[in-house]
Structures are given as structure tokens and as C-alpha cells.
Structure P
Amino acid sequence: MTNNSARPLSFDVQVDGQTPESWSEVLAQFDDANIYQTWAYGAVRWGPRNLSHLVIRREGQVLAAAQLRIARLPLIPAGVAYLRWGPMCQMPGSVLDPALVIETISALRQEYVKRRGLALQVIPFAFSGSDRAAAIQSAFSQSGLHPEARLGHYRTVLVDLSLTPEMIRKRLDQKWRNQLNRSEKNGLVLEVSDGREAFREFVGLYEAMRERKRFETSVDVNEFGRIQVLLSASAKMQTFLARKDGEVVGGLVCSLMGDTAIYLLGATNERGRELKAAYFLQWQAMLWLKAHGALGYDLGGVDPVANPGGYHFKSGFGGAEVAQSSLHAISGGALGDMVLRGINWLRQRRRPSSKPMVLAR
């Protein structure tokens, strides 16, 4: 469906009508594309019937896009449109246009709040202190979206991969670098693959580690396996495996879309820990990601309280610790306000606000 009402004539706003293939082609045009905006992620997490897609074009050229989850409440005409890590507005090699961000947020509000009568929640793919965060914050304010301040923010470490490999290594913490040096003398062999067999081997390693450590996590490794099957070839997650004498002793999984890679999953066995496989794998992953166009590497979340060991490990990468821009919302009316309050209450029950979300371990 194309809806041009109340939009400038120079823009065309298309709502829905996408297929997995056409949406994959749209994502491939953005530097701020990410796995959470893929059809595969949305279909596995929420079901394909609960997805909605909005694309903004000018003279046939895609300028912005967003995938949302639509959740309607039974018996009453209310619900929420939920946008995770979007909208996408950054074209390769271009500077983010604040006016385009405003246009995109306005289009989202027009479609989902005004036309459909839903509350709108947006978690942007932007981190504190960046020009992108400032532009999105301005667009939120001008469009009437307000921050949900009570909810915990996703905090992570961002590693700058635009530097030379020598500079990236120099920025590593000295103790972290010493462990890397030790790992490189242990005869570990690297394998990188986007295939099912590599991911299957990783799952076995990961589940054995979870059984051994019995840690809590919001990550469902098998769910990521189902997502991997549905992802287009260009969006497949990459599995990095470290072998010693043919045995898999460590592995990690990351996603590279646009110009930023995201660390999603990691695991080692006892032998891998002795061989410092995690250091070897992360360093090799950074080199691989940089060689394949990544300018930044998001280490998948940090939490010094709930996971001090993971925080210490990720702090050694020499990256910048940042907070994601907060979730913003707009209700459109009293019923929408009630929906948002209910959603926030449920989130508070599931995750205390003092604990930021951790994606990877």
C-alpha cells in the first residue's frame, strides 16, 4: 500500500507489500542495517504475520526504511507498533540527514499512531554522543515521542575498526594483549563459515558451556539457528571456530550488516579456556570483519553487575563504552497510554531497570 496523504510530494511512503526477498534488497542499501531489522529475525521472534514494513523513497530511490512488530490486544481496539534498532536512514558513504530522520519518524507516526491507532515504541540504532543519536533525538522531540526513562538502557563497548590493524592492536589493554600473544602461540586453527554445520558445532559447544556454568541469559541459541536458516546469503551470521588438533575448543557468532558488526554469541570449553581461545577468536574476528567492510564492532552488551567477568573481558578491547539511545514512545490517546504503561510494567517485572540488557556472553 502506498500512502501519500499529508506527505511532501517529493517523498513516497510505501507501507507493507514487502516479501523476504524484496526486504533483503532494501536492507542491503543501508549502512545502519542490522540483524534486528531483517525479515528472518522478525519472522522467528514474532511471526511473519505480525510484521509491518515502511519504506520512504524519492524519485524511486530508497531513502529510509523500518520493520516493526505489530501487537494488538484482544477484545479492545489497541496495540503497539514496536521498532527495534531502526529506522534505517544512513546510506553508504553519506552523512545522516537530520531532515530525513524527521521525515521518517513523522511517517511512522502518521501510519501507526494516527491511521492505525496504535502506540509506537522505537529503540533506535544509535549510541550516546554520536551525531546519529543527536539527529534521532531531535526528530523524536519534534514528532512528539518521549523517552521511557524508567527502562534500563542497553550498554555496550564499541570498537573502532576504521583504524589500521596495528592501531587496533595497540589500543588493546596490555593484559588483554598479553593473553592474545599467548593464544597465538598455542597452535589454534581458525575456521570462518556462514554454513549450518559450523553453526551446529558452535551450538554444541555453547550448550555444553551453559550446562557447565549454569548462567542466565536472554539469548536463545537455537532461535538464532532458526534465524540463520532464513537469512539471505548476504545477511548470514558468521561463525568463527577455533580448533586444536581437530577439536573445536572455542567459537563465536557475529552479524555484519551495513558498516557495524555485532557480537552475538560466544563459547569455549575448558581446553579452550586454557588455550586462551576467546582472545584468539575475537582478534581474528575483528581482522575478518574489518577486511569485509566493518567500521565498528559492537561487543554485544556489557553489565558490570550481572556479568563482571564478561565486562572485564570486553573492557580490554580498547573500545568506547556507550549507552544506546533510550526507547521513545508515543501513544496517540488515553487507550494508548494504558497500553504503554502495561508494557512498561511487564518489562520492569522481567528485567529490573538497574540491569541493562545483555545480548551476548
Structure Q
Amino acid sequence: MKAVIWSDINRVEYTDVPEPECPAGWVKIRVMAVGLCATEAHMIAGKFDGGKPPHILGHEICGDIVELGAGCDPQLLHKRVVVETYVGCGKCYFCRTGRKHLCSAGEIGYPPYNGGDAQYAVVPQGCVHCLPDCISYDEGGIMEAVACPFGALLSAGFQMGKTVLVQGAGVAGLSFIQAAKAAGAGKVICAVRNEVKAEQARHFGADVVIDLRRESLLERIYEETNGLGVEYSIDAAGAPQTVENAVRAVISGGHVLLYGIPAAGDRIEFPVTEMILRQITVCGYTGNEFGWDPLIRLVAENKINLRDMVSYAFPLRDFDKALELMAHKPPDLIKVVLHPWE
């Protein structure tokens, strides 16, 4: 089969490799679309330590089940599926308490598990979720990137009618906007730094967009919340200033959700005294395994829009061109998908 091998820092190779074998309890997927994640690009560049080369990356996978390992449900054969990346050992404290995403067993697409930057991939049966025909392969190919923010909001116990601030309008920020609106948020505010991102934030449901080039974040937040602050303050950017502002912008007794990952050398000053005296809950989130089925249902019902989040598509053989595009960060970029069979 054809695959992209991450062979060294800043080096990938489109080449022939053997098809993976399908062990007991696992399924083989003919990959039809795989999303290219920023984390993957950072790993290739040596800026994020998620494992060592050589390896087949790709953890945003959608395709058709073509083979079943021993003990798998026979009804899964030929199903269209999207892949949840967390493998889970099934035995540890976290797996036994419904938090597989905290298990140390690892994820599909990260060593030692090969991913979907190939024509075929194998994953545990418990990692697949069936897709209705109304959801395209490309939508499925970016669904994992949306499932993480969606699951984070679910983990935070989000309640209807609340006011939300989202800092950052990349794929995570736009996913948080859509998830909050679908969950019945009273008002969703998004802070951006360019007009293209402002338009995208509005397109995906933001009620208020704050242009940080011209406006004060905190002044506008207080204007929109009668001087109180937002009830859920979400940082999807991971910059020192956005993390600090997330705390400053939240109402006393409110919730701060940290999702964006800061750069390795960033120093963040938490206003700890303010957090204590104003009784603010601050938590980090990455996802929730129970978010997948509700997300698939909302996408099928057109309540969450994945179609418009696919900005660019490339054949898998043009992986290097896709990487170059991501490095240049065109303003309209949200998500890139790769097609292994083109």
C-alpha cells in the first residue's frame, strides 16, 4: 500500500509499505480521508515530542471497514466509520471509570500505533464510530479535531443559557463556538485578530466578535455581560496573554477552560490570588470519549457544520505540499484533508 512515512525531522516519504495485519479485536480500515493536524506538523518539525520517527502519522481518520480481526462484531464489516484515537487498555483506573482519554496506553497515529497517513490502517474495534451516509468522508476526516473541543465542553458540565467567551478562531475555537451554540449557550463571544477569522467566527455562530486590533477585550466583555464577565471562558489559543485574559474575563464563580497548548518556552503568569478570592474553577481539557455519538448526531442534523471547515484537500502523495500550506498559514485555513486513493 501507499503511505507517508515520517522518516526524520522535517522529512517525510511517500512510499510503498506492507499492508498492516489485523489482530484480534481490531479492524482494518480503507482510509478515504485523513485530516492533517497542526500537532502532526509540529512533530514532523521536531517542535512537539509525541514520539520518534520513523512512523506513519495521522490520527484524524475516516474510511470503510474492510477486514475484521478475531472476535470483532461481524456487522461492522463494510461500515463507514470515523476513528476515535484513544486506544485505552481497558484495565486501568481511568478506563474503568469511563475516562479512556486519560489512559497511558496511547493514541492511534502516535508511536507505537501507526496512523491513517496511508491507504489502510488498523485500529481497535472500540475506537470506531459508524457514520450515516449524509456525513461525507471529508467531514469524517476532520471530525476528531472537532470531537476534542466538543468533548471538552461536555467534560466541563456546560449548561444551557450561559455566556461564553472563546479566544482563538482556528479549528478548535470554531469548534467551541459551534458546540456551545448547539448546547444552548445564551451568548457566544469570540475574540480574533483579523477580518477573515472574524467572518469565520460569525459564519459558525458567534453572536459577538471582538476585533482585538481595535477593541479592548475586557472592556467589551464587561459591556456584553453587564459588568459581570462570562460564565465560561475558553482559551483555544494557548498564548500567555490569552490564558491570563481567560481568567480576567470570567465572572466570579465561573469556569475557565484551558484547551490551547502554550509553546514550550512560554511563561504564563496566573492571577492566583484573584482565582482564589473570586472562586474561579480552572481546568485543562483535551476530550471526552462520550462526546462522539452526540457529535455525529448533531452533524447529521446540520446543527454542527463540518463541511465548511474543510478548507483544502490534497492527494496523500502531495503531503509535502499540504505541510507547506500549513506552515504558511493562509488566513482562510481551517482544516486540510488528505485522500490516500487519489
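Laboratory data are not the source of any read-out in this text; all were calculated from the coordinates shown. All values derive from a computational prediction rather than experimental measurement. Cβ atoms are built from the backbone, for glycine too; each structure is taken alone.
The value 3.2 for distance in nm of label points 7 Å out along Cα→Cβ at positions 289 and 313 was derived from one model only; which of P, Q is it? Only structure Q yields this read-out.
Of the structures labelled P, Q, which one yields 0.05 when FRET efficiency 1/(1 + (r/R0)^6) of positions 17 and 225 (r between Cβ atoms, R0 = 35 Å, to 0.05) is computed from its coordinates? Only one of P, Q returns 0.05 for FRET efficiency 1/(1 + (r/R0)^6) of positions 17 and 225 (r between Cβ atoms, R0 = 35 Å, to 0.05), namely Q. The greatest value of Rg/Rh (Cα atoms, Kirkwood Rh), for residues 209-296 alone among structures P, Q is that of Q.
State the single structure among P, Q that was used to calculate FRET efficiency 1/(1 + (r/R0)^6) of positions 33 and 321 (r between Cβ atoms, R0 = 25 Å, to 0.05), giving 0.90. The correct label is Q. A value of -11000 for helix-only ellipticity at 222 nm (-39500 (n - 2.57) for each DSSP H run of 4 or more, over all residues; to 500), calculated from one of P, Q, originates in structure P. When Kirkwood radius over Cα pairs in Å is computed for each of P, Q, the one that comes out at 21.4 is P. For the structures shown (P, Q), relative contact order in percent (Cα under 8 Å, 6 or more apart) is largest in P. When mean count of other Cβ atoms within 10 Å over residues 57-64 is calculated for each of P, Q, the greatest value falls to Q. For distance in nm of label points 7 Å out along Cα→Cβ at positions 169 and 193, the calculated result is 1.4, so let me know which of P, Q that is. Of the structures listed, the value fits Q.
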